[in-house]
Structure formats: C-alpha cells, structure tokens
Structure I
Amino acid sequence: MEALSAAHQILENMVTHLGFSATIEEEDNEEGPSLKITTEDSQLLIGKHGDRLDDLQYLVNRILQKKMEDPPRIRVDCDQFRVREEECLIATAKELAEEAKESGKAMKMRPLNAYHRRIVHNALVDDDEIETISPRSDERLKRIVIQPKS
C-alpha cells in the first residue's frame, strides 16, 4: 500500500529527528493500516496517557493528507500501548455495565475522545440490559453514561 509506505517514511523521519532509535513495522489488518514502533524509549514516545503517541499519529496523518489525495487514516502504536489501552477500556466499560445492572443506577466513564467512545459503545452494543449514551456537546472529550435500559 502506497499510503502506508509513505506514512512509514514520515514517521521514521520524525522519530529519527527526535533522536530515537526505533524499528517501525507496517501492518494492514481489519482495523486498517497501522505502524508499530518498537524502541527502548517507548515511554518517552507514548507520553502521559498516550498523548505524545496521539500527537505523532495526528502529524503523520496530516502530512500524509498534504502528500496524497484521500489517504486512509494510519494508526500509530508503540510497544502495544493502544492494544493494552483498548483492552483496559473495554474491561472498565463491562465492569461499569455490571455495576449499573446490579445497582439500577447510571454509571459514568472518564472523559473519552470519539475513537474511545466508539470502542465502548461497540463493546456493550450486544448487552440487551444496558444502553450507552454520549451527551451532546462541543467538547472533544465526553463522558459516556452506561445505564440500565428502562
């Protein structure tokens, strides 16, 4: 895939200019094209709660949009951080769903971006006893409400 190779080059240049020694692998699966960074300095690249990793991903995609017409969105991960984060997010959502069922009360998750909210909604979509609600707001980060169906 031409876009993935171009994104690989963009990310490699960025990481190298930042002074990191890293290996970058390309992967194209059901979640879409992604770049996986492996480095000894992973925590420095990931940042607090993945904020630096999000910034790297954003920049790679913005630069790619300038170079190509209608490129796919490239996902950037470092040492399986996003995979672990998503598994933890799903586990938390399921725990809160069980708590909501037992107590009969609505539970709120921490503020999440649109991508993470979609993961939570999809994780609980098959539970007939629970509904998930994202409040309407202009905020980028929103809290999902997990509550028993009435």
Structure II
Amino acid sequence: MAIWKRDSSLEQINQRSQGTMVAHLGIVFTALNDESLQATMPVDARTRQPFGLLHGGASAVLAETLGSVAGYLCTDGDDYIVGLEINASHLRGVRDGLVSGICRALHLGRTHQVWQIEIVNEQRQLCCTARLTTAVMTSRTEK
C-alpha cells in the first residue's frame, strides 16, 4: 500500500524543480515506488568541494530535497512541508559520476515526519546516510 496522498508523476516532480537549486545541481527524480522516492545527482563542478570530492553540503541538498518532496507527497489539500533538522554522516568520498539517493519514511505523523535518506555511488556503495525531520504546515498551524 502506497504512503503517498498526492497523485504525482516523476515528470511532474521534475518539472516543478525547474528554476530552483534542485535543477541547478542536476538533481533528477528517477523512481517513485509505494514507499520510497529516488533521485540522482551528478558529481561535477557544481557539486564538488575544492579538493575534488562530492561536497557534503551537496549531499545534504540531495537528502533534504528527497525528504521534502516525499513529505509533501504524504500531505493533502493546502498542507506543505518545512524542514526542521537534517543530520548527515558522510561515509565515503566520491570524485565523479552520479550518486543516487533513496528516501524512506521512518515516521509519518500528523504534525511532523522523519525521513531516512541513503546516498550511494555508482557501485552501490553507501556514501552518506541522512535523517530529515519535517513539520507539516496546515491552516491549523498558521492560526
């Protein structure tokens, strides 16, 4: 059974990213399954730090992007998501190619969510693991 409340396609998600940091960094959503969302990001001049490795901040952007979009897909109506906290552990350096992130829910509550994001290199080796906590914003929380 799918966790998503919004009906959305990969094409729609990728289109919504146009003109944002997501598109600037080359992040592309690649899979939307019943319980996970996946995206890729190139390791290139946009995402490397000065020593030639994937920048930890770029990994955090990929993780927060995946968790925020997944969180939004788990809301309905006028509800939306804001990030509260992100924690990322960088485990393996990447110099080039593509990294892939997969996002799965740890907790889907009425007022907040917790997402686990794993980022792997092209050899499917774990490079970064991140946890994102989001708040579900509604007309009720704005009053």
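Rule-based calculations on the coordinates, nothing more; no lab input. Since the structure is predicted, the reported quantities are computational estimates derived from the model, not experimental observations. Cβ atoms are built from the backbone, for glycine too; each structure is taken alone.
For which of the structures I, II does the calculation of percent of Cα pairs over 28 Å apart return 16?
II
Compute FRET efficiency 1/(1 + (r/R0)^6) of positions 87 and 103 (r between Cβ atoms, R0 = 25 Å, to 0.05) for each of I, II and report the one that scores greatest.
Of structures I, II, the maximum of FRET efficiency 1/(1 + (r/R0)^6) of positions 87 and 103 (r between Cβ atoms, R0 = 25 Å, to 0.05) occurs in II.
Of the structures labelled I, II, one was used to calculate mean count of other Cβ atoms within 10 Å over residues 7-14, giving 12.9. Name it.
It traces back to II.
Tell me which of I, II gives -6500 when you compute helix-only ellipticity at 222 nm (-39500 (n - 2.57) for each DSSP H run of 4 or more, over all residues; to 500).
Only one of I, II returns -6500 for helix-only ellipticity at 222 nm (-39500 (n - 2.57) for each DSSP H run of 4 or more, over all residues; to 500), namely II.
If relative contact order in percent (Cα under 8 Å, 6 or more apart) is computed to be 24, which of I, II is the source?
II
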